[in-house]
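Each in structure tokens, the structures are laid out below.
Please treat every number below as a calculation from the coordinates, not as lab data. In this text, all values refer to a predicted model and were calculated from it rather than measured experimentally. Cβ atoms are built from the backbone, for glycine too; each structure is taken alone.
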Structure 1
Amino acid sequence: MRVLLVNPKTNKSLFVAPPIGLVYLASSLKTHGHEPKIIDLYSFGGPLDDEDLLWADMICITGMSMQHNSIINTARSAKLKNPNINVVVGGSHATALPALLTKETTIDAVLRGEADEQLINYIDALEGRGTFGDVKGLCTELGSSPPTIVEDVDSLSMPDWNLVDLSKYKGKYHGFFYDREPVGLIYSSRGCPGQCTFCSRVVGGNKWRPHSPDRVLDEVKVLIEEHNVQEIHFEDDSFTLDRERAGKILRSMSKLDISIGFPNGVRLDTLTDDLLRVMKASGVNSITCGIEFGSQKILNMCKKGLSLEGIERQVNKIKSHGLRAQGFFIIGYPHETKRDINMTIELAKRLDLDAAFFGCYVPLPGSEDFGELLSTGKIKIEEIDWDTLFSVEAHDVSYHLSKREIVDLKKIAYRSFYFRPGIILKVLSRVNSMKQFNALLDRARGII
């Protein structure tokens, strides 16, 4: 079967990054004798080509909740051009809120959870080699089944990076900073056992499933030897959960001429001096940490499982090993007051960070917070402006602050952190290209 795999466009993309989830999915399709093609409209925009739609037997659309309208429009466009095409939707939004999509007449099915194996089962059922009852996570207008995960992630096909043009993904990477390019992406594990109430873990679930160190090293070598990748970014949520495994992977990578970054966040309380020494020796250039809040009350409320003292101690530990430290922070958590947010700003400034990223709180479908906000009436599904459901925008879910106040406080956070001579020099020293410099200016214009 000929299958288009589409990451639909969004109104606001702050970075371009290869859709690694679709690469895994396409690799699985190839292994089972199908012909996949990846279309990344999220990174590069533009409508789908009529030629592609007429070529395909099936279109699989992934997406986050902020892509809801784009998912719907993509499905409608596909059916309009090719009425016989089978339209399947997956990803975090479809997993969290399948009923919003199955009611659309142009969508034939939703696959909840990790679709690597279940998409193959769905195609087999369509082609008479199995039944739809064999497809876990399948949702249609006739009924819905719970999401599923892949238990043995090493059983999955190696990601085939020939399916995307990595040379197009330069200068505006996820995490923004890098030392060398091209940059290659890896998920070394799936799932996160964390309990953070603001996070949606609907696709990967709470069960952590790591690739073996040998499998991870094989993926790294393919990126280096076949695609000339100069830096690896680990994008999984829990790389350091098993410190022994993490150390083994990094020690193997220390023998390679490669830089390493963690733009998606590493849990601070998993970092030890021994592991940080291995990170430094292996070529790690920066560690991004999910710090989130400077108020212990809010840290406890969102079940982060960190103390302010522990955060400061661990950031100092990272810096003591000569590594860059970056932090993620959230502005506008529903229960935050202005005082709580000012505590976050002061913590960010007090920590010895090389960069800080402040995002407005997003009520993510599938998160514990989203359920609470629905039950209290702060959110009504039919009133959500999906196009604005990302961290650049404030959302009217605070019990204490207006959207305008949250946006203003986010701007204050950025100005307070970055408008310091030492930080400005650190940031400018890490700019590697005119393209990245222009991207930096774009972001700066949004906070001045």
Structure 2
Amino acid sequence: MNPIKPCPKALLIALILLTFQSKGEIVVDDSFKASLASGGTVNSVLVDQNGTVLIGGSFSKVNDVSRQNLARLLANGAVDTTFDASVNGYVRTMQLNSAGEIMVGGSFAGINGVNRPNIARLLTGGALDTTFEVATGIGGGVHSISVGNHENVVIGGGFTTINAAACVYVASLDGLGTLENSFKSAISSCEAMETGVYVVAAQSDRKILAGGNFNINGHFETLTRLNADGTIDGNFAGDHGPILYPRVIIPLNNGQIIVAGNANPFGEGFVRRLNENGSVDNSFQAPTFFGSVNSVLPLEDGRMIVGGSYTQVAGESWRGVVRLNSNGSLDRSFMVATDNAVTSLAVQNDGKIIVGGAFNMIGGVAQNGIARLKENTFTFHSSSNSEGHFVSQLKVDAGRTYVIESSADLKGWSTFTTNTATQGVLTIVDNAAPTQKRRFFRARMQE
């Protein structure tokens, strides 16, 4: 019987280094086959309780299936034919309540052939919820919706009345669509070019954050916080920094607030973290954006995904989606280019990112208005064969081509092999392992 060959020390080092998972590049997930008809735009993206994807905006077809401005997509991006809702105008915003029902706001006259000016609630299957109705409708359009913990529906827009009662730009409705009796907005109209409230966010304490162009006690404001009854919260008095058009307001669990949008008339966009009193948290230093930031998606680890219509980030030409670290610095490992604006972002349970907007190209892939991003993960499982050769198996996507590079010092790298995977595993064999002093490997997917 032949004795078992000892594993060379150099090989042990390689084995230790190569049994790991490595997160790689951010790519468009080609298993998500969704695309709008040319010229369509997705303004709002939601992931519902079942993991399916709701999209609203301005479009007539999804994957060549007729869908008027609202659709639901399955996990593979196919149109969910069991959900058939139709909006006869522009969908700007959507939110889910605790029952999974869908609040829809925008500039439209009706949904599913029923008169519902600018706001409606749909049941989970897409049918109109007839129990929710703003009796006289909402003029001026609804720009933003936020569902509170108490199931009250906070809305912001260009309206000045709700059910014939004076209520300027922001309102709190009950579960039937009636203006809450205790609510009277302290916001008043102004003469700005784009007057109104563009974004609202209901806090857990029922206070309401509102951003836009409006007056408070005769003074022009772009960001404020209201008490549950609509009066001004005097504790929200910190210096918020320069804000021209706020597009994003997100209350965080620790009481801080993410605000983003346009900073000034010179085209600068911004992402800012505020303390609970509205003052700027200077420990968060995001890069300067040239152009508007339209959407921010906070992640559980404190980082955030940022999308917009900006054309520069940190002084460098870039349009599309980027990720910021928890301190606001730019994470250059996550930058995906688009040819036009990104308007909405959502995350699925598996961490994949849904992107909505007006783009026709994303990450070098032709895809209109909607796409899903994934982070490629390379998993190495290393061993040796009977001859002492180093063997490693790399978990990959079948049909993709991978370049395997090697290095003796982790500084200089050269191509070791290039293979197209026929299955989900790619095997690497280094025949020189018994005599090679040491060798390191890395992998990258070839476009």
Structure 3
Amino acid sequence: MDVAGYKVRIIDQWTEPDWEQILLAELKTKPICVGVTAMTGGQLWWALKASEFVKRNSDVPLVWGGVHASLLPRQTLENPYIDIVVQGEGEETFFELVGALGNRQPLDKVKGIWFKDSGQIKQTPPRPFIDLNRQPPLSYHLVDLKSHMSSTFGVDALAFETSRGCPFNCAFCYNTSFNQRKWRALEPEQILFQIKRVVEQYGIRGFVLSDDNFFTDLDRAHNILEGIVKQKLNIIWGKGDIRLDQLSRLDDEFLDLIERSGCHSLAIGIESGSQRVADLMRKGIDISQAIPLNRRLAKYKMMVRYLFMLGIPGETRADVAESAALMLKLLDTNPNARNGVQTYVPYPGTELFDLSVQHGLQVPQKLEDWIAYSWMNRKVSYPWLSAEMRGLLRMLSFCGVFMPSDKVIKQFSSDVSPAISLIAKLYYPVVRARVKGLHYRFMPELKVAELLGYRGL
């Protein structure tokens, strides 16, 4: 129960294989509503499967929320299973919606929703962004924390959010529409309190930051990290997203503080080794800063993961060659560097999605057509990609899995089997040769990996 007296049951299809039986039992109690959340891509398949199950077994109102439904509320509601869409942040909207449904009140007084009324789709006025600092702490007791943690750092690590949104204008990012380039953050005191609570109540000392840009306010970030050190919280944290231009403003004292606070890894979105492509993406960074900054980071133990995104409309083989060269140089100038390579996915509501349409992308006309639009599904074939470009992206995407240096492979040896670690080490020289020469035509190792479950482009 929460303070309002509502009983909440969270069902996770990923961790609960018997979710249908659990959901059916809950439906028999005649709940006020069932809420479903999903991002664009594979999550939609599961969300639709759950929605169909609900409608087949009850007449309970079905509410969708999350990024995809928020960006395409009308098309989402056109699906026969879905009754209501919560657009944007759901904390306050969903609370009011449950009250209206439970008391059988008109829905048009609830801000921030779309709903069906006698076959017509209606929209209420949008809800302003919430104040994160006025929200109650997360109700961790509602889920099995162990099943929602990763062991990326060699310890159990929990996803943890300290801010939302991003003020920058990257042309591929959902933030420009979903968060309207607004960045909002918890105060350092709140964050330290919540971290301490998780450590003391659940014995968890690993945290994966899910912020889109943790270092947006450098003074705030400094105060948080300083508090972690002074309060001797003794945690390990990672995936601290930071831009090249932000990183360039950090002095040695700040970098030392990051490491002393327990930082395991930083994530830096380079996206491309081509300045032309970076500008097309609206990154607003100087790619030439990457190598000097990488050298500065080389004296620290924390891993630096550079993120690349290849395959956008207008990218050429020469652009890809620049990215490949930069990937190798980053590894050569920092033994703790690692590259992550993803194929571009055109998400709705972004500037690059509109450019993709201009290059021949067929816009999905119904909700289920978006299932293939996932960064994990590398089989999407875009009209602007030639056979050669698809081959290059497939090779670089696959080789990116094996592109850390030997030192970083050893760093992760506790999380992978010794056999996999040995294979990765032996394969690394082949990876370097492929990436350096852009050799993609004959890849028997990829066929083997696909037989073992790898989903390649």
- Message: By the measure mean count of other Cβ atoms within 10 Å over residues 59-66, tell me the structure among 1, 2, 3 with the highest figure.
- Response: 1
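For structures 1, 2, 3, which has the highest computed value of mean projected area of the Cα convex hull in nm²? Please report the intermediate quantities before stating the final value.
Working: 1: 20.2; 2: 25.3; 3: 22.2.
Of structures 1, 2, 3, the maximum of mean projected area of the Cα convex hull in nm² occurs in 2.
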